[in-house]
Each structure stands twice: as structure tokens, then as C-alpha cells.
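As C-alpha cells, here come the structures.
FYI, it's all coordinate maths here, none of it is from the lab. These numbers come from a predicted model, not from an experiment. Cβ atoms are built from the backbone, for glycine too; each structure is taken alone.
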Structure P
Amino acid sequence: MTSVREGEGILHVVRPGALTTVQDAGRPGWAHLGVGRAGVLDAPAARLANRLAGNRPGAAVLETTVTGCAVRPDRTVVAVVGGAGCRVSVDGRPVAWGAPVRVPAGAVLDVGPAVSGVRGYLAFAGGLEPEPVLGSRSADLLSGLGPAPLREGDTLPLGEPAGQPPTYDDTAPWPGAPTELVLPLHLGPRHAWFTAAALRTLTTAAYRVSPHSNRIGLRTEGPALEGARDGELPSEGMVLGAIQVPPDGLPVVFLNDHPTTGGYPVVGVVPETALAVAAQAVPGTRVRFVRA
């Protein structure tokens, strides 16, 4: 449970869902201390939800995973549910997805299971304001920093809205979940640890998103990559988008909660700008790696 200061609005967790966390723009710049960046996986979706709620782009939101969640504010608040497509209701009454919705004090905002995509984003006018850790309110599942994943009965402090949310005549352009995930890659730094045939396989074979994927990494299913040498690397620094290859030979694309060091070879790196779409790729989605 996150501490709530006297006099501020409170968001009560009625149904936490499979995995719902507080996320903002993350805490980059601490890797030298072994602290990862965390933050929203689908940054464009979170920014759009915040914009529609009248917040600054990096305000803290809730990030849901597949099954949604349900929350109850103790004061009237404007909320926006975006990211993964789903049904949304307030006290059982259907309301708009992807647009500002007024949630009265004491009413239950229910975000249903995803019907497309994986991760939903709930933005509240004024943002969420749990205590920041190293400059961020994001939960980091690997290090344990930041607020713990939501549990039934938890409470979160609500920030004060800056003003009335903006109004728009047209529907905001929410991107859909990918039917195929095409990830550009830059080879290296350890591509020499793999055979030429393995590198051809990496950029020509069809992989699929594994159901074992999470906020740490997008795991793949498909042909294993053959190593060109024996032995192990000493641990070295890891970056967002690194494609690490563990002993089973199946590429893992590191996402926001990735470790800051690792000893398995990195065959290539996916640029950060190409990773947001991976947040919405459901298990079984076809994955292709292409040379950038």
C-alpha cells in the first residue's frame, strides 16, 4: 500500500488484475548503480492517455496486463483508458474507451480484459502521486524499486488536476495491436559469437512471441541460433533493446525492466523507438528481425 497524505484524493484498488503497476517515464541514468530505467512499455499510448486527461506527458499512470483492473476514486476524477483495446464501465455502465470519462466519487471504474493488445493505460487528471524513488514513480519488477504491483485493497494518492482536460472534436489516433512485429536491429556487440548461418537465420526466419514474455524481456519461439565458440562472457553492461541469446539459442529482446548487466552474448540491439509496439504483441504474434 502506498502512503497517502492528509487531504489528498485517494484511488482504491478494487480488482488489481493479473499485473497492474504504476509507471511514468522511468528512471534512466542510474545503470552505473545497477538500477534499470523501468517506465511505461508503450510510451506513445501512455503519453496520449495523459494528453487526453490534461496531464503532462510523463505523469504517472496505471499499466495493466491482459486482464485489466478496477479502481474506485474517493473524489470525482476524469480518467482515460487507452493502450490495449477493452470494454470500460463506470458502476456497470459502459463508457468510452480512449477518451476522457468522468468518474464520480465512490464509483467503480472497471477496465475489462484486453480484446486486442496486451497492456492498457489508465491516466487520471492530475496523475498518480506515490512517493518517487530516484526521481521516478515507476515500479521496477526486477529491482523491486517503486510501488509494488497493485493488490486488492491498496490505495494510491491522486494528484491535483491542472485544469479542465482538453476537448477534441475527432477521435484520438490510437494504434492497434500488431499482427506482425518487425524489429530493426543493429548487429553487435557480440555477433561474432555466432555462426554466419545463425546470423542469416536471425534475419530471415519467422519467430513468434513467447507467452513467457514480460516487462523484463520479449522472449521468442523459433529456430535456435548456433554459437560459433565455447566458453562464457564475463558480465557486461546491457541496454534497452539488447537481443540477448541464452544457452537455448532463442533471442530475448530486453525491455524496460531488464538487468543492467548480463553474461550471455548480445547478438544485436533494437532501437528504443521500435520497442513500443512490442508492448502490445500478444503471444503467438509473428516476429521478424531486419537489419537496420
Structure Q
Amino acid sequence: MQDTRKQTYDQNKLVKRLQRQVGQAITDFNMIEEGDRVMVCLSGGKDSYAMLDILLALRARAPIHFDLIAVNLDQKQPGFPEHVLPQYLSSIEVEYKIVEEDTYSIVTDKIPAGKTTCSLCSRLRRGILYRTAAELGATKIALGHHLDDMVETLFLNMFHGARLKSMPPKLVSDDKKNIVIRPMAYCRESDIARFAQLRAFPIIPCNLCGSQENLQRKKIKQMLHEWDLEQPGRVVNVFKSLSRVTSSHLMDRALFDFAGLSTESADQLTELDTAFDASPMEALLQRSNLALERG
């Protein structure tokens, strides 16, 4: 009996944490506003199922009114169980639309056998979703990327593109006609996986196209997994660093006027050089001294 109560407690805690994190991300980045019609992109994977479930729960008690419409793109991949999503979406009584476009044939015709199809497939899918958003009158497009996706993308761009860039929680689409949001930006993938198992979502396998997950992304994912085991909190700290940027301590001349830097302009700087950042012990002592000074 005690084990059952603890399990129920842990499950409720998980649900509340995810809902709180999504609600906080929506608030922090003004993702959803009064009267919005949000197109929730549903792939059949755990992340997009979780996003829809959480958004439905938040909508029920939100102080503003907004609509949700779930959209799935059936790309006519062989073996795709096209009945699964309509059945599920009907069972939870949510408005939805299944878009049928045979991008699979286009991709297999254009890409030689054995080559990666993800890039072309992604561009085709993105264009179709943007068009669908316009047809449905959607004001926002919600994608199911989470904290781990954003950190993985940061390292992928650093390691293989020599660029300090990640996935933003909110952006204007490349056609400049849509606002794309990522409501699960603060959520850990491990929590989402547990949540999906708890809700027993009818997961559709993601390997129907026959292509393998991007090898480099898999390596990054494994690296982050090892970091989590070695030092819990490291991955979250990397994520937090994305919102704590000191441009004067990087090297992008478009973000900071290094050429015009002088001692006379020092008063305009938000952070001066201290040679090295304080060690954890020094930082603790500094906080302790500050607390004593404040009484």
C-alpha cells in the first residue's frame, strides 16, 4: 500500500512539474496570447503526444482563451499505421487534421539509395506544415522539441558548424509568415519519456522511412547522457547558459564593439574582466560575505 501511494505521489509530481515547466516557458517567451489558434504538430512520437496533453491541461485553466488543433502529416511511408492518430485524437475529443502528402516517393526518387533522406524530407515537411497553418488560420505552430534537443543542437552546431547556435524557444519561420514555438523548452527528455509511459500514448515508431537517426546527434546524445550520470545538473547548466550570455566575453564583432572598446567606455559594460571566473568555493565565500553585509 505504501509503495502504491509513493508511486502515485511521484506520478503526480511528474505531471505537475511538466505542466509547470511548459507554463513557465509560455509565460517567459509570450508563446501563446489571447485568441491564438495554435497548430500542434503531432508526429506520433512521445514528445509531441506529451506536448498536446500538457497544452490541453493548461488551456483548461488558463486565464486567456486560445484554441488548439492537432495536425499530423501522413507522408505515405510504407507501413505507416494511419489509423492510430485519428483514433487517439477522436478519443480525447480534440480538433485535428490529417494532411496526406506523398513526400516519401519524392524523397526516395531524389535521394540515392543508402544516402541520408532527413534534410530533404525535413524541408518538404516544413513547407507543407507552413501551408497548412495558413489554411487553418493558425497563429502559432507548436513543435515538441525539449531541453535536451536544444542542448544537443547547440553542440552539433559548435562541433560541426563552428557556430554558437541552438533551437530558440520562439522564432519567425523561414517563410516569415509564421511564429513557431517550443513550449517544452524547459522539459527534460527523461521526464517526457516517463510521462509518455504513464499516459500510455500509442507511440508510432520513427524508423518507418528506413533511415537511421543522425549519427552525430546520437553521439552528442550519448555524451550528454554520460555527463548526466557523471555530474547531474551539468546539462541543465549548459541549457541555462543559453539565456545568460555575456557578449563582451565572446568574439562576435556584430554583437559587441571590440574595435571601439576603451577604458572611457568601461562604465557602459555590464561585466568587467576578473581574469578568471571565481571557483565554486570563492563564489560561496562571496555569497556568504554579501549575506553578512546585508545583515
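When distance in nm of label points 7 Å out along Cα→Cβ at positions 31 and 47 is calculated for each of structures P, Q, structure P gives the greatest result.
Match the computed value -2000 of helix-only ellipticity at 222 nm (-39500 (n - 2.57) for each DSSP H run of 4 or more, over all residues; to 500) to one of the structures P, Q, and report its label. Only one of P, Q returns -2000 for helix-only ellipticity at 222 nm (-39500 (n - 2.57) for each DSSP H run of 4 or more, over all residues; to 500), namely P. Could you tell me which structure in P, Q was used to calculate Cα Rg over 2.2 N^0.38 Å, for residues 79-158 alone as 1.19? Source structure for this number: P. A value of 0.70 was derived for FRET efficiency 1/(1 + (r/R0)^6) of positions 103 and 255 (r between Cβ atoms, R0 = 35 Å, to 0.05); which structure in P, Q was it taken from? Source structure for this number: P.
Here mean count of other Cβ atoms within 10 Å over residues 95-102 was derived from just one of the structures P, Q, and that gives 14.4; the source is Q.
Given a value of 21.1 for mean count of other Cβ atoms within 10 Å over residues 23-30, point me to the structure among P, Q it was derived from.
P
Work out which structure the value 18.2 belongs to, where mean count of other Cβ atoms within 10 Å over residues 135-142 was derived from one of P, Q. It was calculated from structure Q. For which of P, Q does Cα Rg over 2.2 N^0.38 Å, calculated from the coordinates, equal 1.17? It must be structure Q, since only it matches.
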